[in-house]
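Each structure below appears as structure tokens.
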Structure 1
């Protein structure tokens, strides 16, 4: 029997390839909103980050989410996502 393939994604903060279930997905919805996708199945363009605050801070500093999502992410959204990550 062939083992099941585990999907890998790259963290926008540290740049490491990790299993998709270990990362947190930030999405750009078709309506243009940016939000956290806890299920990993919402419709929209996704960018992934490790659950550590250091990875999120690095992704914010280098504007990695702006490049991955293709839009300029406002500071209010970064603060909202940072607070949600700290709550988990």
Structure 2
């Protein structure tokens, strides 16, 4: 999720909250990997999610819509590190 997030960032998340289009969510990809992605839009069967860096990673362009039960949490913010240099 670079440039938005970097390895080691700690996030404040809330499980069981409805995603908002444009916000970050914690998801389970079809291969079982847990990842943070941007919720782009609601579809009939779940959420279309994308990565912030189109050159790296996996998102709905590769795996399709993420089912509602695989959207695990909504990200409310980054809590660590407090500032970046």
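Rule-based calculations on the coordinates, nothing more; no lab input. Given the structure is predicted, the values throughout are model-derived calculations rather than measurements. Cβ atoms are built from the backbone, for glycine too; each structure is taken alone.
Given that Cα extents along the principal axes in Å, derived from a single structure, equals 49, 29, 25, which label among 1, 2 identifies that structure?
Structure 1 accounts for this read-out.
To test your reading of the models, identify which of 1, 2 gives -9000 for helix-only ellipticity at 222 nm (-39500 (n - 2.57) for each DSSP H run of 4 or more, over all residues; to 500) when calculated.
Label of the originating structure: 1.
Could you figure out which one of 1, 2 the value 3.0 for distance in nm of label points 7 Å out along Cα→Cβ at positions 5 and 77 was computed from?
Label of the originating structure: 1.
Given 27 as the derived value for relative contact order in percent (Cα under 8 Å, 6 or more apart), which of the supplied structures 1, 2 does it correspond to?
1
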